[in-house]
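What follows are several structures.
No lab work stands behind these numbers, since they all come straight from the coordinates. Treat the numbers as computed from the prediction; the structure is a model and nothing was measured. Cβ atoms are built from the backbone, for glycine too; each structure is taken alone.
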Structure 1
Amino acid sequence: ILVKGDPIPYVSRGGLKLEKAMKNFDLTLEGKVCMDIGASTGGFTDCMLQNGAKKVFSIDVGYGQLAWKLRQDERVVCMERTNIRHVTIEDTKEFADFASIDVSFISLKLVLPKCKELIRENGEIVALIKPQFEAGREKVGKKGVVREKSTHIEVIQMISDFAVENGFEILDLDYSPIKGPEGNIEYLIHLKVTNQPFEFDSENHNKKILAVVEDSHNLSK
């Protein structure tokens, strides 16, 4: 059988999440130092490199997962068996311009403050909001799936508020083009690191949350 055109141009489907974020959030990574937090096989890392990243720190608590072609790439710094919460600027020796966060079994509330130490002022982040790891246990259904629209809205609002309180400006929001394991809908949030005061239009952002959650559920039917 001849399959024309590679359906996934990255080492894993994860790259499609960042690809959507880049298109919809108008991101450019050309010449930037990037960080892939929760790298796994390296789909995000691959997408970063294909979009001109100068260097990528690929960080994961696991071991032996990063694709061989990325390990061989001199632009990639493979940081395995590494918990992002323990990484310091002494480890990276430079501030990143951009970071992606795709982590499991841990809340973004534990990861975002650390990112602030590792990313330069006005640097950007695209993080996956995963309701199954943010909602209280009583709101997570069978097989770890969160189906309730109201819980999705609640979780995104909670992470948004946390981000703003911790010096991140919210630039945009969308849903991930790929569901998580077991069919969980996940969301992409675009943040900017800032120590300057900024105006947060919570009313507009809440409207955006409702619209994005609505769209994500309509597509899932």
Structure 2
Amino acid sequence: MTRTEYLTYDVNGQHEHCLRFGTRDAARTIIIIPPLFDEMNRTRRMLVETMRALADLGIGSLLPDLPGCNESLADISKQCISDWRLAVNDATTQLKPTHIASVRGGTLIDDVADIPILRLAPVKGASLLKTMLRSRLVAEKEAGITATIDSLMASAKSGFLELSGYNLSLEMVQSLQDAIPSEHCRFQQIMHAEIDGSPLWLRTEPQDDARMSLALAHRLDVWSATCAK
């Protein structure tokens, strides 16, 4: 039976949850930095099944909750990209993975340790922000409300901006606009077309894809076994 544990790591004195699959003495342990915002929700089931498949291959894996997301008690409206990068840094320091795998927006906050990184379908923060703004405009139009991107951005200056179910501060919006994946010296990059299965982050609802989970697990196995630690 695949071993599952629920761990915690500390960020600024607050406990955040982290899911672990596999044994603690595994020679390789990969921390998975998930996509951000609604893309995180759409892909979580697929990533959890990837972790199960990794455990079957003898590889440990970790999936941390970011502050303000999932089971976190932190206020999402008080987070920005640098806060999430700090959380990934703290999780990596405390839980000591040997490798990092990041997906989509997770590639914006993965540059925290001198260990190998595999990035799946990296994306700029501005692209994520644009997609969420467009979704909000569609919702406003369907509700009979006239809005523009400029008016939405202006609302962030007076409090927060609700996008994809998240209350985002002006600092988060601005930091997301400027965020790009870093030029980490030990990273490799793959696009979703190189992995069997569907890009679930593009779906409208959370789903899973067994083909993608297995394909990603095997890709992570080969990569982590061959790249330098």
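Taking 24 as the value of relative contact order in percent (Cα under 8 Å, 6 or more apart) derived from one of the structures shown (1, 2), identify that structure. Of the structures listed, the value fits 2.
I have -9500 for helix-only ellipticity at 222 nm (-39500 (n - 2.57) for each DSSP H run of 4 or more, over all residues; to 500), calculated from one of the structures 1, 2. Which structure is it? Clearly, the read-out refers to 1.
Tell me which structure, out of 1, 2, gives 1.00 once FRET efficiency 1/(1 + (r/R0)^6) of positions 40 and 192 (r between Cβ atoms, R0 = 30 Å, to 0.05) is calculated. Going label by label, the one that fits is 2. Taking distance in nm of label points 7 Å out along Cα→Cβ at positions 24 and 168 as the criterion, the highest value among 1, 2 goes to 2.
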